[in-house]
Each structure stands twice: as structure tokens, then as C-alpha cells.
Structure 1
């Protein structure tokens, strides 16, 4: 999933974590609290940890599925960056393969000697 920039009153889907279903809302603004990004929506219903555009993700409304990243074509040994949550920092890694379930990417993080799985993966040039 790419980095997103939202505008006020943009239609979005929000949720607190991967165990919750996506809810439709209108974006208000983003705030940083304790180093984490929170997405506020109109109507004053609090702030959310995860936010994605509604357009293109309509099928996720009311579901707990995690949208697949936009970039999905990687080659073995390619330099990538990975993370598990939208608000997490990107970490440098070497791409190994897609998990059989196609819900995560298997990589070797920079400085590690074993594989790990992550939800989000993007091309990198570190």
C-alpha cells in the first residue's frame, strides 16, 4: 500500500487495528500522538490508527480483510522495505517470496539472518 495523503471530507475507511472491520467515514485531519499517526474523521468520533481511501477499497467496508499493497511484483533478492501496520516505520529488507496465502511477504530484514513475514512491502533503493 502506498503512502496516502488525505484531504478534508475525503471518503475513507477507518479502523483501529487488523482485528476490527473497516468503517466508512469522512476524513478530517491527521495528528501525531506519542510518535504514532492517528486519523480523525468528521463527526468527532475519535481518532483511528488505520485509514485508507474508500475509492478502490469499497469491498473492504464491514470486513476485517487487509488491503493488499499496490506493489506486488518483486524478484528474489530484491531490495525492499516492509512493515506490518500503516503507521509503522518502513524497514529495509531483502525479498524472498510471497506467502502461500498471498496475505504477506517473506523477507530477510537488513541485519538479520532469518526470514520474517510482513503485510506491506514496497520497492526500495537503500
Structure 2
């Protein structure tokens, strides 16, 4: 059965030539779009958004204290996501637990880093 992106899914996606875990925030909308947010490891030398922190145990992929980087939340077409999974450019990972995904969703609204257009879209699609 072909891959289809869905709310709460996790995908390993290359970003700046490094694999990063992304959360799929919604089922494809009426235009076939999904919102994606990226997880980053916390680095002592870099500032980070502390709105939604993830620790080892929050997801199988988390090996270091990490955070959700709402500043670079992005839309992607479901068709593009499917194509990239089929080409093995994106790798599906275990879904986020309901509790962790709920924290990620709440952070989308409470982070100062989330762009207003992203908040509007999230509200529109029921995130």
C-alpha cells in the first residue's frame, strides 16, 4: 500500500544535508497540503525555542535533548511527500505518541517563533 502522510506521522527528512525528524501536523487538506515542523537537537552554543522540548524516550529517534523548531514550519504537498517516500528520500518513522504530538500542537500556537500565517493555517485545518 502506498504511503500517505497523516496527522501525527513522523518522517526523517534531509535538511541542510542532515537527517531531521519532522512531524506531519495534519492530514492532507482540501488542497492536498500538509504542515511539517522539524525537530532539532539542542546545542549549547546556539539559542533555541524552549516552547516544546523533547527528551530521550519521547520518540525512538530522539537521542539528545531536542526542541521543535516552529520558526521553519513549512507546507508541503502530500503528493511531494509521497513521491519522496517512494524514492527513499524521506523515511517514515514511528508515529509520535498522542501525548507528545499534543505538546507539539500546543507549541505551534504558543511559540513566539511561529509565523502568523502558520498559526492561521493550523487553525483552519483543525490542528
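What to note about this one:
- Among 1, 2, which structure scores highest (criterion: Kirkwood radius over Cα pairs in Å): 1
- Source structure of the calculated read-out (helix-only ellipticity at 222 nm (-39500 (n - 2.57) for each DSSP H run of 4 or more, over all residues; to 500), -7500) within 1, 2: 2.
- For relative contact order in percent (Cα under 8 Å, 6 or more apart) computed as 21, the structure of 1, 2 it came from: 1
Laboratory data are not the source of any read-out in this text; all were calculated from the coordinates shown. Just so we're clear, the structure is a prediction, and the values are computed from it rather than from any experiment.
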